[in-house]
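Novice: Structures follow.
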Structure I
Amino acid sequence: MKQLALIGPTASGKTSLSIALAKALDAVILSLDSLSLYREIDIASAKPTIEEREGIPHFGIDLLSPAEPFDVATYISLYRKVRTLAKEAGKYLIIVGGTGFYLKMLLEGISDIPALSAQTQRIMQAQLTNLPATHALLSRIDPVGMSHIKPTDHYRIEKMLGLYLQTGESPTAYFATHPPQPVVTDPLPLYEISMDRSQLRERIRLRTHKMVSEGLIDEVADLEKRYGRTPRCMKAIGIKETLAFLDGQHDRTALEEKISINTGRLAKRQKTFSRSQFKDIHRGSAEEILSSLLRG
């Protein structure tokens, strides 16, 4: 089947380009954005509105409640489902978004992880009440696997602990005997929007101002009222700064500035990740990518 992946730093114009391509290529779109997965997070995620989607079928948007967990295995399952739907319909598939880690896992695959028994889950939850101690325990068991995991990283510690308790093996030993298998089996050309740093910075500033003007503060206040601050999505850029604003830590002007700065830092991380992880990738402006693909 025909498919492509379109990545690029946040605010670089991926949404507009993907919709233009989808209209020209008769495609469906699978979002590669971890925040757009959630219902009720519309402004903070900058997900395309129904009108902006222009009738193009979009997948990977508004799937979950903010309280529901999500991981890369779930995304892989979603990709397989959408790939099948696109293939059966004779449609092109465009994967688009800024979460490069999900794309990397599609290309490289993940190891088959065993389901956790009820007993394992009980033991795991008890041990997770003391995160530093659990981190220290896992570091003794698997110093290599834990070397890049911080003592405060609840999500990754939980994953490592569950695997160890269920299998009796260190995660490093388990993964050595259960190597990942690629998920993507058809060719998947990669395209990345590149943009001058100052231009991207200005686009981020303007988008941030628009988000705040269109109701970001009210959206985050409502999310906090409904779900509290515990869910992982409540720690996303745009949400965490707004929560600090609601706490009285800064005014509206500072809110926009802090979101813009942190978004700029995210964009830099996204570009660094793509350059280090994806070797065969076509880079250019949105206009150059569109022209190249329509010629091809």
Structure II
Amino acid sequence: MSKVENVIIIGSGPAGLTAAIYAARANLSPLMIEGYEAGGQLTTTTEVENYPGFAHGIQGPELMAVTRQQAERFQTRFVTKNVTKVDFKSRPFKIWVENDLYEAHAVIVTTGASAKYLGLENERRLLGRGVSACATCDGAFFRNVPVAVVGGGDTAMEEANFLTRFASKVYLIHRRDEFRASKIMVERVQKNPKIEMILNTEVLDVIGEKGVSSIKLKNVVTGKTSDLAVEGFFVAIGHKPNTDLFKGVLEMNEVGYLVTRPRSTYTSTEGVFAAGDVQDPIYRQAVTAAGTGCMAAIDAERWLEHQGHK
């Protein structure tokens, strides 16, 4: 550590890179700790069709690569290691990256959230090739083909209903015969003629070579196994915000998302801001993450100016 940074950005998905672009253009000379898994969830996706500015779509890793180049163009500096510890009790804020200590007048947290998966043998191999954790992102790729959704909460109900706009048939698979979802959401699914519920059933594996062709099921009551022909498999069992690093440091909600003030990116600690999926349990889109990344950089710039930092 040789100096106190104006702003350090922790995380390098759409929110973090957008924050870097805005902070760099404001002459804040941001330092980004991008981590070993740089680029966020988009690096695990294939075609991205709903990000503005790309009329013919773009591959997720390519989108992150060109956004990173844009941040570099404005002299954002990068550290490709993981943050191991933070101390926000006093200023300047302290951030440890393995054994190295960095200090900053302001911090922007953009560590994102990770979709929960079932841990099936072929699940990761077929991710982006028929396996998805986001119907809003990928539903349009499954026009007029059967798909399956696994889960029992409101998210699973919403995903199943949304997919009926595209798929020829939607199978909703749940390992119990009761749902955690709200009654009204369950009723909407039950009334939708394109959705078939398969209860008391767990998914054993996803089958396919270059894409999903079927899923292997097991009835937990009878023990009987079967194959269900589908071309899409949507995992809707929730997301986990990547906030373990900030437990006891920043205010979180009951499931671990960072709490920010309404209409801002201010966290519970003055001078620490949060953007993207790490503070957004509702939308979880690349474009909304980028939008809050812009907000965080502007909030940080104005806060630093108010504090007298030039």
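Novice: Could you figure out which one of I, II the value 0.40 for FRET efficiency 1/(1 + (r/R0)^6) of positions 94 and 206 (r between Cβ atoms, R0 = 41 Å, to 0.05) was computed from? If you can, show how the numbers build up before the last one.
Specialist: Working: I: 0.95; II: 0.40.
This figure was derived from II.
Novice: While we're looking at this one, here's another question. From which structure (I, II) was FRET efficiency 1/(1 + (r/R0)^6) of positions 70 and 286 (r between Cβ atoms, R0 = 25 Å, to 0.05) calculated, if the value obtained is 0.95?
Specialist: Values: I: 0.30; II: 0.95.
Of the options listed, only II reproduces it.
Novice: From I, II, which structure was mean count of other Cβ atoms within 10 Å over residues 6-13 = 23.5 calculated on? Please list the in-between numbers first.
Specialist: Numbers: I: 23.5; II: 28.1.
Source structure: I.
Novice: Assuming 1.2 is distance in nm of label points 7 Å out along Cα→Cβ at positions 46 and 166 as calculated from a single structure, say which of I, II it is.
Specialist: On the way: I: 3.5; II: 1.2.
Among I, II, the structure yielding 1.2 for distance in nm of label points 7 Å out along Cα→Cβ at positions 46 and 166 is II.
Novice: Among I, II, considering only relative contact order in percent (Cα under 8 Å, 6 or more apart), which has the greatest calculated value?
Specialist: Working: I: 28; II: 21.
Largest one: structure I.
Novice: helix-only ellipticity at 222 nm (-39500 (n - 2.57) for each DSSP H run of 4 or more, over all residues; to 500) was computed and gave -16500; which structure, I, II, did it come from?
Specialist: On the way: I: -16500; II: -7000.
Label of the source structure: I.
Quick note: the coordinates plus some simple rules give every number you see, no bench work behind them. This one's a predicted model, so the numbers in the text were calculated from it and none came from an experiment. Cβ atoms are built from the backbone, for glycine too; each structure is taken alone.
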